[in-house]
Structure 1
Amino acid sequence: MTAQPPDEPFGSLFDDPELEAVFARASPADTLAAVLTEARAVLTEVDSPLDAELWGSDILAAFGSEPGQADEIVSAAERSGTPEALATLRVLGAVGSGSLRDTASAAADRLAASGISEPDWAGSIGKPIPGQCWSYGDSAGQQEAVTASFWYAELGHVVSVLLDRAQGGGIKNVWVGESGGVLERTREMAEQDPKMIFEMITQADAGGRMHRAIAAGECPQRPEEISSVASRRAILRARAARLKP
């Protein structure tokens, strides 16, 4: 069983595993310059909070195992005081976790209070409304895809995580895309294959399964799985946090 292919709204400079090594050697000033250059090129064309979050998830993947680097970027972005810096801070506040989320959001609020303009999606980013959730897996219990839908007004999207039970329930792949028709197609696939099991689950159950998978670790194998898990790691965690018991 494989996860569905990604439906990317745009190509990002940061969707590249090699950039983690590059950023690890770069100074905060050089990294900020690269991020803000990308922000000017991408965020001016982004018209939905989801697209902005996907971009931010790519950025955090590029930061990799250097969490302090993201915190330094927050400080540098606030000092920059430009519209693209404010947009970047809003994105990091939406898909970042822990102290990064809090410090980025606080810095964004201070810049906004100074009169810097914000994109239309700034007020809603990071706050989608959870919708229907479901599970789809093989009857042997080896793999399971847990999917949750979310809504920004009338625009729906899904986050689906593929779990590998042979690897302790770890994350094998992650997919994010528009919600239109996904639930119906999943139901149809389950009806056509008696070896597959489909069930609707509660938001709390979906959140619990996602959190347990995150705690179990990551186990992608193919290159495309490795790239997908890394680039969607931040948005998966942000969405799992929205599925509260």
Structure 2
Amino acid sequence: MFTWVQDLSRQECLNLASEIEQGYLDSETPLSILNGRLGEGKSQNFKDLLAQFKNSGLIGPSVGSVFRLIAESKVENIERLPSLILSGPDVPGVPTADTSSTVQAMFRDAEEEVVLAGFSIWDGKTLFSDLADKYSGRDDLKIKFFIDVQYDQGTPRDKHLEQARAKFRKFHWPWPKLPEVFYDNRSLEAKQGDETPVFHAKIIAVDRRQLLITSANPTPRAHTTNIEVGVLLKEALLCRRVCDYFEGLKNMGILVPLF
């Protein structure tokens, strides 16, 4: 019945709220005046809505508050729209946000949890330095990495894991306080000649509210000079599902701790 309200812009809702609160618009306002504000298609609907509010005992400032709430909901909906996140050369006329600044902003926003998944990490100490500094002074912040550890079947398993740990500590996270780090255990259990499973997901999730799904691995080159495409979603339900999926793989023993 009120689907026409969805077509109003945020500013139109605020303008109507102001005029209603000041007494310039009510259910008795002539259609000729309303047409100038809403157009002929919505004016009668607006009058009918105000009449229903009046019959329910809502007038003046109370009705204005309703339209202010509608305006606020439109801001929230805009914020929840996906944002295109790109790495690579700028293209005139294509509004984007670059991967590097987006990721660092997400790290700065983090208050409870950062979940990062990547196939290939390179020079992580450059990407994660500010996050590590924040993490060092926060006992309430959790950081979880899910990474790919490909198994060289000519190397003993324990030796291979030892090398993976040393590489992670030297090149990606040289700071004292370690995050939780997990890898796909199936990649080390594959037999000679078998197709080895690969952990290929590339996402960053913050506080289970922001989710970046991207082609970019966590490397400086991927975040700046490579041509990479991603989408930033500020949608808690989807973010929780992705995080819960990884948690489920942990509980099943598929993703296991590296340290």
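Which of 1, 2 yields 34 for percent of Cα pairs over 18 Å apart, for residues 37-116 alone, as computed? Mind dumping the intermediate values first?
Details: 1: 34; 2: 68.
Source structure: 1.
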Exercise for the section: Assuming -13500 is helix-only ellipticity at 222 nm (-39500 (n - 2.57) for each DSSP H run of 4 or more, over all residues; to 500) as calculated from a single structure, say which of 1, 2 it is. Expected result: 2
Problem - Which entry (1, 2) yields the derived value 19.2 for mean count of other Cβ atoms within 10 Å over residues 181-188 - result: 2
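Can you rank 1, 2 by mean count of other Cβ atoms within 10 Å over residues 85-92 and just name the one with the largest value? The partial results should precede the final answer.
Numbers: 1: 28.0; 2: 14.0.
If we compare mean count of other Cβ atoms within 10 Å over residues 85-92 over 1, 2, the biggest value is for 1.
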Handout entry: For percent of Cα pairs over 25 Å apart computed as 58, the structure of 1, 2 it came from
Key = 2
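Between 1, 2, which one scores greatest on distance in nm of label points 7 Å out along Cα→Cβ at positions 29 and 141? Can you show the working numbers first?
Numbers: 1: 5.8; 2: 4.9.
Top value of distance in nm of label points 7 Å out along Cα→Cβ at positions 29 and 141 goes to structure 1.
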Handout entry: For Rg/Rh (Cα atoms, Kirkwood Rh), for residues 109-148 alone computed as 1.39, the structure of 1, 2 it came from
Key = 1
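Readers should treat all values here as calculations from the given coordinates under stated rules, not as data from a laboratory. Note that the coordinates shown come from a computational prediction; the quantities given were computed from them, not determined experimentally. Cβ atoms are built from the backbone, for glycine too; each structure is taken alone.
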